[in-house]
Each structure stands twice: as structure tokens, then as C-alpha cells.
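In the part that follows, the structures are each spelled out as C-alpha cells.
Quick note: the coordinates plus some simple rules give every number you see, no bench work behind them. Since the model is a prediction, treat every value here as computed from it, not as a measurement. Cβ atoms are built from the backbone, for glycine too; each structure is taken alone.
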Structure P
Amino acid sequence: MKNEKLILIVEDEEAIRTGLVDVFVYHGYQVEFAEDGAEGLKMALTGRYALIILDVMLPSLNGYDICKEIREQDKSQPIIMLTAKTADEDIIQGLTLGADDYVAKPFSVAQLVLRVQAVLRRSFDTVGSSVIQLVGGKTIDLINYSVSHDGIETPLTRREVEVIEYLLKYPMRPVSREELLSNIWGYQPEMAIETRTVDIHIAKIRKKIEQNPKNPNYLVTVRGAGYKMLTPHSDTRT
């Protein structure tokens, strides 16, 4: 059972690890840490942690592999990845494997604390409704975090489910990127956080639900306004 105040930090650089432990203890969290990937994975799979802060570059096992292993056992475990790699493909890889967010090094500790607080505010909310949404020939199962089509099942991450659910709540209007950041990730405008996580999550969802992600029929962009989720019974896009 998860302890809502317990954070696991998996980071091999001693100065960063020690600083993060001190900061989060100061903010009232309980903190445990691991110095290498194998140890971090073993601890992460105990399922005790409210959130895992996971470095990408680690001895023995990298953060991507750890994230993948965690997601195979727990689709809802909150994970923030720390990466020195800022190329889109590296960020996309982490989010595709199921990380909730990423923070690029060097980072502001204050900004990381805000991101952790934002993720945790959402993490203990109930995710998934009892309604299964049919989109074209595909079935989106918001309970079991999956998209099914012709007998093939593609997993969804917890964040992807949250984005879909939020957009389905407002079928008559576009939802802005800022609104998604605020209501899904918990970011507030005053945080002034630069992140492409919304854009990357939208692209990931489209790849899973659309026949042609570059010309979407269901998760559409309303230019200058945001995104809408259209189902077979929705009004046409505006």
C-alpha cells in the first residue's frame, strides 16, 4: 500500500541525490533513495511509494528500463524522470514508457518540488469511469487503461487516460493546453513552467486511437484554442 508522503529518489550522482533528499525532507516528505538502477527497481516494485523520481542515466539499469518494468506491474505509479537529454526523442521515450512528467537537467529544485506537488495532488484522485468509450472501430477502456482493435490491445498510461477523460467531459468546446496543464498536471500559471508534456501526450494518444495520427478524426486540434475529443456521437469540430 502506498504511503502518500513517501518518495523514492533513484539517482547515482551523490551531490544531486543528497540535495534532493534534504529538500524533500524539508518539505515534509519521507524519502528513501537508491544509488543504482537495479537497487532502485527492486525498491520501486514494492509499491510503497507515492512518487518515484527516476534519473535516466544510472549504473546497472537505466531509467527507461526501470520505468518500463514498473509500468508492467503498476499502471498508476506516479513517476517523474530526470534527464540530461533534452532531445525530443529522449523525452518522448520516457513519456511513452509511462512517466508522468520529465525534468531536464540542470533544473531548479524549487520547480521540481512544484512539479512533485502537482503530480501528487492528482495521483490520489480516482482515475477511470465505468463508461467504455467507442471511437470508430476502436474501444477505449478507461478502467483497464487500454485501446482495443481487432483483438489487439494497446496499453494506455494513467496520464493518457486522465487527458481523454478530461476532454470527454467538455465535448462542446476546445480545451486549451494551459487548462490541461492546470487540471491534469496540477500546474498553475504562476509556476511559469516550460514543458512540452501536453503536446507529447496528445501525440502519443493519437498514435493509439487514430487510423492516421497526422490527420486525426477523434482527438482534434482547434487552431488557436486547444483540443477536442470527438466520438461518433459528438458534434462536428468547430
Structure Q
Amino acid sequence: MDYPQAPVPSFLFDLDGTLIDSVYQHVTAWHVALAAIGIDLSVWRIHRRIGMSGGLFVQALLRETGRTLSPEEISQLQSAHAAAYREHAATVTALPGAADLLATLTAAGVKWAIATSGYAATARPALGLLGVAPDTPMVTRDLVRHAKPDPDLFLAAAALLGVDPRHAVVVGDSVWDLLAARRAGTLGVGLQSGGYGREELERAGAYRVYADPAEMLARLYEIGVRPE
């Protein structure tokens, strides 16, 4: 008797801390931008919010400090962060195994896309670090109404690939990625390469947790992919 084949999952990747080693450059950039307006926050507090949408990120940090900013000041703060990040962009590299992981999925005919809370201006240049084409499927903050922990980015990425979110796997390095994955109805895989611990990622809903893309590549069979 023939049984129907389970669909091979598609993959929706976060970018910062998942495919490229850029989390701490973002932390430093936010620290510089906040200090410029008189907000001195410890870097660990900033790190805990990396991965959220920029607007929610700023609002969360402002609640911790008791400060209030106008929408115009928040916009200026976000622009200052982007400028400070660009100053450190040359130090950003692909994470171990990231380029090989994407190449392996492509060679196996597995669909994948990138869904990032970053804006296109800072996110798209990273494609070169990963050795992928400029027209690689990517959804950035510019293209959706809400970013993580809302599911919009991952739902849009699944739609871009033409796949059912139930047959997709979100790969991210933060609890915000995994919360968004749960709300999108996908499985979540956590990577520790962004600074979150295994237990935190598992509590947020990670089905599997790996150290980095290289370990995920070595154990793709655990997620339903068997490269030839």
C-alpha cells in the first residue's frame, strides 16, 4: 500500500545572529545612538531586545528608563542606530556554516527565504556575505506592518515562497523569532549564535536548538531534510 509522502519543509531564516554574526554590532550601534540622546543603558539590557521590531525595541527600552520620546525623536534614534551600525558593517561576517547550509538546501531543491526585522538598506548587503544572489527571497521590515514578535515577517516569507506556513520551519537566534514562529503556525529551530541560551530558546518554543548554522547543517536529518 502506498502512503502519501510528507512534504519536505521549507525554511524561513532570520538574518542577524542566525546567518550573519552581527548581533553585537547592532548592540553597540544602539548603545551609541541611545547615549547620544542621554540614555545610558547597559549593553546586556540592549541585547535582550535585539530581534524585536525597531519600534517595539525602542518603546521597551524607554519603559525601562522612564523616558518618553516623540515619534519624530524615535525616528531620529532609529536613523542614528542605522548610521552607527554602518560604521561597523565591515566587521560583520557570515556565521560558521551559513553559506554551506543555504547552498545545501538549494542543491537539494528545498525552498528557503530570509525574514528579518532589519530594513532593506542594512539587510540586503548581507546577501553577499552568504554567497547568494541579490534576488534571493527576502522579507524586510519595510514590507510588513508589524515585525517580531508578530508573525507578519514569517507569514509574508512563506507566501513569497508559495508554501503553507504549517510546512515551514523558522530558524532564529532569539526568543522573539520563536514567539513569532509559534504565532505563524510553524515549527521553530533555535540557534545559539545570537547569544541566547538553549533553555531560553526551548522555553520560547524551539523544536531543536543548535550552536550555529554549521551544527544545524550537520543534523539536517533531524528536521526532515536528507541531502543526497
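Here FRET efficiency 1/(1 + (r/R0)^6) of positions 75 and 107 (r between Cβ atoms, R0 = 30 Å, to 0.05) was calculated and came to 0.70; which of the structures P, Q was it taken from?
Comparing all candidates, it corresponds to P.
Quick one: relative contact order in percent (Cα under 8 Å, 6 or more apart) came out at 26 when computed from one of P, Q, so which one is it?
That value comes from structure Q.
Ranked by distance in nm of label points 7 Å out along Cα→Cβ at positions 27 and 43, which of P, Q sits at the highest value?
Across P, Q, distance in nm of label points 7 Å out along Cα→Cβ at positions 27 and 43 peaks for P.
For which of the structures P, Q does the calculation of distance in nm of label points 7 Å out along Cα→Cβ at positions 35 and 179 return 2.8?
Only structure Q yields this read-out.
For which of the structures P, Q does the calculation of Rg and Dmax of the Cα atoms in Å, for residues 11-58 alone return 10.6, 28?
Attributed to the structure labelled P.
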